[in-house]
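We did not get these values from a lab; they are worked out from the coordinates using the rules stated. Everything quoted here is computed from the prediction, not taken from an experiment. Cβ atoms are built from the backbone, for glycine too; each structure is taken alone.
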Structure P
Amino acid sequence: MNPRQENLIAVLDAGSSKICVLVAELQDGVLRYRGHGIEPAQGMRKGLIAELDPAAKAINRAALTAERVSRGDIEHVVVGIGGTHVRGVNSRGGIALGSRLREITREEVRAAVDRARSVALPPDREVLHLLPQEFILDDQAGIHDPIGMVGNKLEVNLHLSTCSGGVAQSVVTCANRAGLEVGDTIYEGIAAAEAVLSADERELGVCLADIGASTTELAVYFEGSIAHTAVLPIGGDHFTNDLAVGLHVSVEEAEQLKQEFGNCVVTAVPQLSEIEVGGRLNANSPSGEMQPARMVRQRFLAEVLEPRARELFTMLRDNLRQGGVLEALGAGCVLTGGGALLAGLQDNAESLLHVPTRVGSPVPLSRMPPELARPEFAVAIGMLLYTHRTQVRRASEEQGLRAKLKAIFAGSY
């Protein structure tokens, strides 16, 4: 195999509105963009796969485009998992090391994590991520890496991100039907956070809200570690559907009007401003006649959109309060995903959460087209960054283990 082929990392973001396959190459320790393919989502409903064949065909088309642009073969992909079936839970566990002080090794760390992860989960649940929040060594808390320290008792506070096993398997099956082998799965909220959050924000405390088409994935960080994950059942499509019903127009026209004239703050829209709606082919009419154009107040759009925005951030606030992290947002809230671009959302978030809020765009990869550095591609780019960081960590651990074994065998002669 071509060495450059071995350095390829491919990710699959299968959302409700689009399918994106993104490919990068690891070169001299740096991730460089190689290519991507985007297709309209098919066979998807509310962020989940409703029909396998249409979804698999859309994934296959996106993968073929990415292969053509990257000039490489895509055989393995990392897949994003999202939807309301994803849930997070915190757990604590640990091990006693005996009456005498002992040095903490990687084996003790793994044993403590295994003890903490042994929480009772329903039979249909699968663990997506095991994320240590902090280690406690002999009642000394706030330790991020206890290896090399000495003590008698090692505990760990752990965050488990779980998902429905059946839903995750449907995504894997779809990718397999599209000719792709799934190497790993990543919670989309954590992936998006990887692409848009700074180290300072993670340390001070921040809520990442990835507003997709059907759902909003949450990931809260505090003191550098994940503190809370959840998924809310509201996304950008809910705003669009509200407009379609309120204006009596098609979903396609409602989406266009939302992007061009929508605002989630009624008072931000001039009272006398009017816009034209209709005048387009009525897809719902059996005869296919044109809808007559008419003028409506632009404020009417805001009067429809603002209640939905307040519902979203009220739900978000209540979720953070239940998770015990509402008061931990020292760096505020970061909105990303395609739904985050709706005007006025930021104002609603600040009004209801009482914290500063910004819209986050993903960190651009080397040689990446500028059009990908937008919030709607935060998950795909974040999956590449997360996978790269995970591979580097695993390689470092393997190298350390090889060095230790070499030293043991060298000392036996």
Structure Q
Amino acid sequence: MKTLAQPTLPGHPHIAYDGDSLRIEQVSASALAASFGTPTYVYSRAAIEQAAQQYLHAAQGSPTPVALRYAVKANSNLAVLQLLARMGWGFDIVSGGELQRVLAAGGAAGNVVFSGVGKTAADMRLALDAGVECFNIESPNELAVLDRVAQQAGRIARVALRVNPDVDAGTHPYISTGLKTNKFGIAQDQAVDLAVHSALLPHVRLVGIASHIGSQIASVAPYLDALDRVLDLVQAMERKGAQIEHIDLGGGLGIRYTDETPPTPQEWLAPLLARLAARGFGHRRVMVEPGRSIVGNAGVLLTQTLFLKSTPAKHFAVVDAGMNDLIRPTLYEAEQAVVPAERRRGMALRYDIVGPVCESGDWLARDRSLVLAEGDVLAVLSSGAYGMAMASNYNSRGRPAEVLVDGDKTHLIRPRETVEQLYASERLLP
């Protein structure tokens, strides 16, 4: 029998093999699957805190003040938000629901930036009453509605104009947000006029300019290109009398899923701050809003192999996690590494790893070389971001449990959903 080469896990701190057993910090993946069942999302506290600390270190020592705002949409579990709030992070939200999560986790509303292209009047009022730091405005009509809502609330809303710099971030079209064909942001040729118009509105105050060009970006160059265009707009706005207190650089820094080599937070932030200083903006307050790069490689999805199935064309490993649990592969054709909880010796076959959902698009990985037996537990790596946050109940499947590992301790931070919970609010006809 052949012993397969031990898989390496580059880019996944605190998730590694100890002999043939995969461990998240000091706890084996097999033990986690036995204790909590599958499918289950598991996060490493140490990995989250390490990634967050890298941003804190990158921001320290700079003459430019940097405000860190975690993008809640990446992973909105209360325990994750609590960890970051305790480290001094603020938050970037895109809905009233995310604001309520931040507050429930102990975050301060005064350190919350409200982004998003479709804020409702109710969401605006909720955020105004809570006292959020700033609204990132994406259209003239949104600005007008916010002015009316702020008048009704008897408040002044602090706003930044999110501009669309028309920069190609070189990422998947579904997560590209900075092109003029995207729904996000204010066109460059409208931004200066809107800044002037905002001064006429009695219940908003323009304090910033923002941009966000996409997600899973692996190069600094698009950020520098976008920043230069944003700074040109700041100069044009200020010539018209606007006063821009802060510049929001957005987030979107990528992680390693397979063989990507994205910059570190220091390698990403340092050239941006240097460009700001070189153009005379080094004294302005800067905001950054990372999400995926904080939690992505801190999490795995554990799933059990139900059946091994072969056809003349394919070998399939049918597992108990499906596209409702992790939609990234089928939605973005994204590749995530899949490794066994316990390495076996033997000859590998190339498997498509598919789930139980009644769709041909229900797959987690394709053409992966593995030594497998029915009952084996697999770990889908890099699942800490946009995994559970995008999970659904398709096929009346309860969403997975979530567990946080802290050294040799485990914390169930969300129990597995039951079918009864799924239909508890539904009503039969009389």
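Structure summary
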| read-out | value |
| --- | --- |
| Source structure (of P, Q) for relative contact order in percent (Cα under 8 Å, 6 or more apart), computed value 16 | P |
| Which of P, Q leads on mean count of other Cβ atoms within 10 Å over residues 12-19, largest value | P |
| Structure with the greatest value (metric FRET efficiency 1/(1 + (r/R0)^6) of positions 228 and 260 (r between Cβ atoms, R0 = 30 Å, to 0.05), set P, Q) | Q |
| Answer label among P, Q for the case where mean count of other Cβ atoms within 10 Å over residues 68-75, calculated from the coordinates, equals 15.9 | P |
| Source structure (of P, Q) for Cα Rg over 2.2 N^0.38 Å, computed value 1.04 | Q |
| Parent structure of the calculated result 17.5, given that mean count of other Cβ atoms within 10 Å over residues 44-51 is the read-out and P, Q the choices | P |
| At a computed 7.0 (distance in nm of label points 7 Å out along Cα→Cβ at positions 108 and 300), which of P, Q | P |
| Origin of the derived value 2.0 (distance in nm of label points 7 Å out along Cα→Cβ at positions 60 and 84; candidates P, Q) | Q |
| Of the structures P, Q, the one that -12000 was derived from, the read-out being helix-only ellipticity at 222 nm (-39500 (n - 2.57) for each DSSP H run of 4 or more, over all residues; to 500) | P |
| Read-out volume of the Cα convex hull per residue in Å³, for residues 324-387 alone, computed value 90, structure in P, Q | Q |
